[in-house]
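Following this line, the structures themselves.
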Structure I
Amino acid sequence: MKRSVITGTGSYIPPDIKSNKDFTIHNFYSEQHNRIETAPQEVVDKFQAITGIAERRYAAPEINCSGMAVIASRHAIEDSGVDPETIDQIIFAHNFGDVVKHSIQTDAVPSLASRVKHDLGIRNPNCIAYDILFGCPGWLQGLIQADAFFKAGIAGKALIIGSETLSRVIDSYDRDSMIFSDGAGATIVEFKEAQENGSGLLGYSVQSHCVDEAYYINMGKSFFPHSDPRVRYIKMKGRKVYEYAVKHVPAAMKECLEKSGVDIKDLKKVFIHQANEKMDEAIIQAMYKLYGQKAPVDIMPMSIQWLGNSSVATIPTLLDLVLHGKQNGHALEAGDVIMFASVGAGMNINAAVYRM
């Protein structure tokens with residue numbers, strides 16, 4: 001029996017810290033382009049109480065999305081010990097391409113995966129490099145996609161990346177802009193022989209809801225009434241996203257556990273997309289409620305408090321932190337069963353069960 005096994009992880013956490021205090025000098029506007037009269041400090045305090053975010057990281061002007069990905073990828077390759085020339089696929093999950101600071105224009109030609117392959121110096125033409133756009137669940141979808149290729153006999157080793165510079169597509173007049181951040185995470189995944197209770201990907205579940213939900217997260221003009229209407233920024237219907245996630249993600253997670261043949265009592269950790277602390281906690285509680293149980297207090301590692309929401313980078317970054325002992329109170333051992341789960345623009349949901 002062969003399974004997809006994560007053999008190396010790496011991440012890049014930008015050094016520029018943007019604290020909530022930095023936003024207290026902002027003037028915020030509503031979707032109706034009216035200035036919000038509530039004092040900025042009060043807006044920021046309420047924001048932190050809801051999301052759990054106290055600070056986030058922004059990339060320095062001289063580095064872009066693919067540049068962060070290269071650094072994270074080098075760490076993952078070093079961690080795994082693989083020869084880069086033996087990598088069959090580079091799968092790069094992002095949503096906005098490379099965005100030059102202060103330009104707002106996205107650049108994804110050539111693909112960001114091709115740029116990473118170039119910068120890593122990989123010469124093997126049979127190493128196929130391509131991007132995927134799947135909202136915040138992109139990195140996890142890359143893992144699922146790699147597994148499918150492995151099982152089809154097309155490849156046996158993949159570099160899967162999630163990287164984003166959301167700070168360059170946010171509207172500073174929008175309160176929701178405080179959620180987003182920058183970062184990159186990468187993993188090496190290999191298709192390896194495994195015992196029945198050995199390491200590897202055990203099962204997964206994926207859904208796309210694209211009727212009423214399709215534009216819950218989209219691109220729109222600034223809330224500032226005198227802004228250039230030709231320029232678009234990331235926009236989010238926060239309440240709609242919350243309600244959607246709490247309704248659908250727990251069911252997808254339960255389906256994933258059942259497909260994987262795993263009892264919920266055997267689940268050691270859940271690595272959920274770091275989107276909003278209260279939303280993530282609600283998802284976890286709702287999932288356990290489906291089994292008539294309460295979620296263990298230590299089931300969910302969280303990095304959102306100091307890293308914010310870096311979209312596709314959140315799960316691989318958090319996994320890297322835990323595996324390298326950099327997430328206090330959380331550790332993994334061989335044989336531990338974990339779950340990955342994410343939700344984002346599309347609207348898309350995915351979940352995967354993995355044994356360490």
Structure II
Amino acid sequence: MLIGVPTEIKNNEYRVGLTPDSVSSIVNSGHTVFIQKGAGLGIGFTDENYTNSGALIINSAKEVYQKSELIIKVKEPVESEYEYLHKDLTLFTYLHLAADSDMAKKFIETGVRGIAYETVTSDDGSMPLLAPMSAIAGQISIIVGSYHLLKHNKGKGVLIGGMNDIAPRTISIIGGGVAGTEALSKALDNKAHVKVIDLSQKRLDELKEKFGTNNMEYILSTPESIKDAVSESDLVIGAVYIPGKEAPQIVTSEMISNMKPGSVIVDISIDQGGCIETSNPTTHDAPTFLVNDVVHYCVTNMPGAVPLTATLALNKATLSYILEIANNGIETTLNKNPHIKNGLNCENGQPKHPGVLEIFNK
């Protein structure tokens with residue numbers, strides 16, 4: 001199979017679809033890999049590293065797309081790349097089509113077959129290709145949340161952990177999935193007081209078994225419980241995810257208005273539209289904005305802040321799937337592997353995943 005890796009061009013995006021080691025595995029399986037010139041330079045992977053691994057270096061993104069049957073990326077193509085997409089091409093990447101219905105429609109109309117990392121499933125119902133980036137985003141949420149609580153960043157001017165006889169600050173984490181759990185763990189490492197909110201009592205019980213009760217509150221999600229927690233929090237982490245669907249806006253603007261000035265919101269769910277009503281997508285260049293003097297951090301590619309770690313983690317998760325597609329062919333793989341089939345978001349100009357259908361019909 002002819003496999004292409006273009007350079008990522010989203011704001012401050014230095015991740016790359018394949019590492020040199022992954023390229024070596026794919027080439028040794030009998031496939032051809034095209035790498036756009038300089039695609040990995042931002043994280044120290046040189047063109048020489050790729051050629052030594054058996055890749056062919058291509059000068060432009062246009063050529064990579066033209067020569068390939070399967071494109072491996074990290075983030076969804078931006079609109080300037082849509083001209084390269086067509087019905088005979090398959091794209092394997094994060095798509096997050098639910099985040100922007102207008103852009104989703106334009107993307108789907110190109111006819112490209114889009115298989116989204118974030119909706120590929122496993123036997124236990126988890127999302128194995130979403131999980132590594134969710135885990136990284138969860139860890140980053142505490143780092144950037146703490147940073148933006150500093151006074152010069154328009155925050156309250158507080159440390160989240162307790163200090164001597166000073167009580168710790170309060171962090172509310174909405175969503176107890178992979179991202180929320182990583183955020184919870186890092187918040188406890190920083191000796192914060194943590195409220196975790198989830199719709200599932202079973203999930204709350206699992207988290208309680210794992211993390212105990214010291215500096216912890218486990219709260220069943222209701223509008224009232226979210227309102228109360230948000231109003232008492234210095235930092236709120238939104239980590240709600242529904243596979244393939246737009247994130248529900250469960251934190252309202254009214255709730256935000258009850259937060260104290262200088263409090264911080266980190267909306268991890270922003271790449272699926274955001275779970276906080278006042279959220280709007282931001283970039284690493286300009287990551288925050290204020291609403292009612294509450295700092296909002298809504299960067300859509302949070303793991304891009306640690307691109308080397310993120311690339312290594314992503315490749316560890318995706319390589320076996322890429323090899324399966326390349327070795328067996330795209331059609332055969334989709335017919336035989338229901339978990340990869342669940343990743344199919346669009347094909348021949350039509351939405352295929354139920355969550356994308358819902359957005360497309362809207």
Structure III
Amino acid sequence: MTPTGLVCPACGRTYADRWRCACGEPLDFRSTPRPDGPAPPFAAFDSRRGLWAFEDFLPVDEHVTLGEGFTPLVDAPDWDASFKLEYVSPTGSFKDRGAATVVSRAVELGVDRVIEDSSGNAGAAIAAYAARAGLDADIYVPASVADAKRRAIEAAGARVVEIEGDREAVAAACREAVAGSEGWYASHAWNPAFFAGTATFGLELAAQRDWSVPDAVVVPLGHGTMLLGAYRGFRALVEAGWTDAMPRLLAVQAAGYAPIAGDTGAETNDLADGIQVRKPVRRAAVVDAIETTDGDAIAVSADAVRRAHTGLRAGGFDVEPTAAAAVAGLRRYREWGVVDADADVVVPLTGRSK
């Protein structure tokens with residue numbers, strides 16, 4: 001199949017491939033497929049294919065997989081919610097969904113080397129899937145990246161490039177390398193193929209619930225990879241006529257790194273390192289997704305995340321602190337009356353403890 005072209009939603013320019021528009025905005029696919037006919041029963045999907053069982057919704061063909069997708073959906077009565085265990089993915093986070101589709105697009109385009117900037121999980125995922133596809137990979141990370149995440153990237157054979165400074169400094173160094181033609185930008189923030197993969201979260205969740213959607217989905221928010229993916233997946237189901245509703249998308253950011261929630265306090269949450277993003281690339285799209293679904297965004301403290309993390313680990317959920325941020329946020333949303341006590345809520349547990 002000829003790789004699907006890209007379009008800028010801001011100015012309308014089109015491209016065969018490019019990491020961002022000439023106007024500076026992120027790009028999306030010019031078209032995304034939709035299946036014909038009514039929603040099939042869940043049993044019609046071959047879960048052995050992972051997220052590629054939803055190929056009728058994907059603008060990328062399958063070229064690489066490690067069995068990502070079809071993560072468990074379990075009851076969590078102690079939290080009056082259901083948890084989708086994204087942390088049991090091959091490299092330990094939901095980022096495997098986007099890595100599978102973005103590296104598959106790289107293969108479609110004949111790319112030899114991919115390049116990514118990451119605080120850890122996305123880098124580990126891109127490194128693993130690039131290795132699976134036989135591609136070279138350079139992963140730019142903060143110099144302060146956790147040792148376990150650095151080791152995971154290196155173990156897959158990728159080159160780790162450490163950059164001093166915050167996530168914005170790491171991203172800037174990576175983009176400079178891309179501009180110098182050092183690799184194809186497999187960015188979890190910029191590349192639309194990554195969001196095609198994370199959109200399968202919404203498709204899969206609805207399928208596991210026999211095509212019903214919850215009242216709300218509470219997600220940690222950094223660049224918005226999970227939130228926008230979920231939104232696009234649920235929207236695709238409505239467009240296909242497979243569901244007739246969208247859940248509210250309730251975002252949870254880290255205090256001190258909360259541009260969407262509007263957090264201006266002096267406190268900085270340095271525990272939830274996976275969502276320490278002050279300048280999300282697709283901010284306008286994130287805000288639109290929240291507003292369209294009657295959602296909300298809040299910021300939580302390190303103490304709130306620590307308490308939620310302790311409770312999750314005690315309950316058998318082996319997650320990293322960033323994943324616990326969503327659970328801390330759910331508690332706050334309930335305290336503030338944003339989520340009713342009897343609401344049907346799903347929380348993705350996004351990453352495994354490292």
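None of the figures in this text is laboratory data; all of them are computed from the coordinates on show. Everything numeric here is computed off the predicted structure, so don't read it as measured data. Cβ atoms are built from the backbone, for glycine too; each structure is taken alone.
Things to note:
- In this comparison of I, II, III, the computed figure 32, 25, 17 for semi-axes √(5λ) of the Cα gyration tensor in Å is attributed to I.
- Mean count of other Cβ atoms within 10 Å over residues 6-13 - highest-scoring structure of I, II, III: I
- When distance in nm of label points 7 Å out along Cα→Cβ at positions 126 and 294 is worked out for each of I, II, III, structure I gives the greatest result.
- Mean count of other Cβ atoms within 10 Å over residues 198-205 from the coordinates reads 20.0; which among I, II, III: I
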